[in-house]
1. For the read-out P(r) over Cα pairs in 20 Å bins from 0, in percent, a value of 31, 62, 7, 0 was computed from one structure; give its label from 1, 2, 3.
2. For relative contact order in percent (Cα under 8 Å, 6 or more apart), which of the structures 1, 2, 3 scores highest?
3. For the read-out distance in nm of label points 7 Å out along Cα→Cβ at positions 96 and 168, a value of 3.1 was computed from one structure; give its label from 1, 2, 3.
Structure 1
């Protein structure tokens, strides 16, 4: 049996002194850092409505793919995660592969947007953006890449307007909203969402962020900031850390009615999986999705567990269905080095095989 560990006061004092010096250097590094910015690719606005803007990414490379790719992001975070920085950009990789890439930026809802519902987002904004691209690019259908909640929206859209979608790609997208390991589902099952929205109107971004962070409090509220001490003397790594922090806390408020409908119909009713979902009075039938489908999920995703995403295969009518699993988490699938090597090339190759 090992005896008790005896701490040497001199050694402890020396370690504390070194740590203090590192903190002091780190404080100097933080003060000297410029404001962090995001975005690796230039873009131009080609259409706008209310708070929403449709962007086209300007490529330095020759566009070789005729069918445009439209990215539909979630409402709960800003979409620049797909183009965060030069070495962490799904968009940049797709541009280099010759794709014509577009993105819907939902903007920041305010009190005037409180009554926007899922009908406005799916039958309204997404449909009109798709039609803008069909006319602009002179194609009957576009490629659609839906991410997280934006993937659920894209499934609904492709069900309602299948003739306008050539290929559907979903990334970390929930389909079964009531898998046993879905922490968000457990949080929402007992929610009185009517009282919640009737009281608050729009759902504040800070409240949403707090809920997400407390799903993994040790990892997201303590461990990462303790780990920050390891990179205090590296300005480049500090800049990357601050850029991620900026994205995490740069969240829009949620339009109240859309939030109400999404919680009731998707989380509490699980209607995308079980049936009975209507958007703007139009029934959503995933069996109408007969175009090729690529479904990408993250194996360590705590927000969208793999089983929640893999359920897509059982509800669609397509015979051309492909799954791609990624060894990482919900955020790592956008920005990790592994993701940059694996995910965009897989998306590009899959689309090129289905021109």
Structure 2
């Protein structure tokens, strides 16, 4: 199938059922306890920086591991897998001295997920599988000063971070990602820069693919790191007409539910939510088992809150298998018809009366 045919099938499928996104890539990689030499591979054997912990570089040094993880998630019932590119930006890769390989990391990352999708569809007649190009938030913010003594200072500009995102996204598109997943957004201005870069690429390429947008709530205040409520976050990115809007990571499904419900009530597009497997324990591990996570997400589904669900930190193929079993016969959320009004947003949302 061509990418256009895959996107048409995606749009048809998501209108009929709740789709399942995969779980955590990092959790699966960490479980392998790979050594420094395994992260380096032959290609980076003499590299100047330590590479252990750079999961994205495995696209180049251990592609068979990455593809197998994708295949495991498809086998568990995921309809969409996200590429192993969460930190594949020049900002994040600079910590490892591998910023010059960003385009290739993203392109190969998308190809590995595409290979896994093709293998699964070949083995299971009638199965549809899609690839979402994952775009993480980087460790820079355009909205907050990193210097408490200089509130006006910014470590990066809007145009600079836009170009950083654009380089990564170009690789994902060239690697045949079906859609883009701008995820774990803690700074809406960063997300806007990414969306702007994506639009530039769409114009340059002469075609578009769907874009998913997913924020993260940092604590029980129910706001992003830069202070926005979920509703305000939605109105800040609504102009991009995303394929889906939602939340991921955050504090786990139990604490996330109210904020997913808030977005579900106001968004005139699909809602996607994929929480952590609860909160990490004192050792940084996640104790919430597959059935517990599936219980929460099943309730979201039966309450009509979601169109796409999956898992974030701490979730595994077993979590995805349990979630799939619980939502596969539940009708997807109906996208509401929202009154046309002027909506503004700063930290809070505001509707201008007609």
Structure 3
């Protein structure tokens, strides 16, 4: 190796932020293994790389002792004194043993170590970038679909949209650009693993934050979300400013804001509910689009009995109980729905 090697390390330190000293230490450690592997040495050795010239030196090390048991790792005090009178017991005597053709082996080893460290550093940078973005929304491009997993190209990394996180019946084609929710970022031996979701309620929340300035600015607050991905979602919103209509802000002019989100979710219906501290009012609103005649609540058990007109019963319950189920998730209350005739009979 030569000065070009150390110049290359200087450039790597500047471009990649990898310490030159850390790289040289790693190369020196790897060269010890290379020396022993290629030259069959059982000696203790130290490898030193000159920081200025890039030259590599190998030194055999022996410990000074008054009784030699192993000639390869020990030297008698009398023999050590012949080399230098200053040697004492437990000192280390070094003798240069650099092989003539070690430069080629050193260059190959250095290249492997540096490439590995660059990969590790880049993985670390990507991990640090995305670990701070958990629970955020991200836009990526579908790169491939394999064994049910959809792989999303995020530019500097590739993320996984697993089968359970995909919207039912949604097709993912190569080149499609989609928005996803970052569920988790894991550190693995192969680099960071970024797990995405299209079904997480958090995706709906982040989409509303993108489309509704009042939410982004903190004027309108999202209180809760319930969702059955690909079918229907309910979102409860409240306004901190009495002059701002929370539901109207989310719907937008002629429904433009909510329609943008519906389009992104491939037609998933979204009910926007006005939040209320009064559980009766909140529960009644949560069953939208059904109209509620009365609502009685049990605060201790967090249960509610709701009465709706006969013709609204199926609407209140929803197909296969979906509307009632989403209302219960949204409010956190167990809801029992009855029609007028069921109560009066």
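Taken together, the values in this text are just the output of simple stated rules run on the coordinates, not laboratory data. Since the structure is predicted, the reported quantities are computational estimates derived from the model, not experimental observations. Cβ atoms are built from the backbone, for glycine too; each structure is taken alone.
1. The value was obtained from structure 2.
2. Numbers: 1: 22; 2: 18; 3: 9.
The structure with the largest value is 1.
3. Going through each structure in turn, the value belongs to 1.
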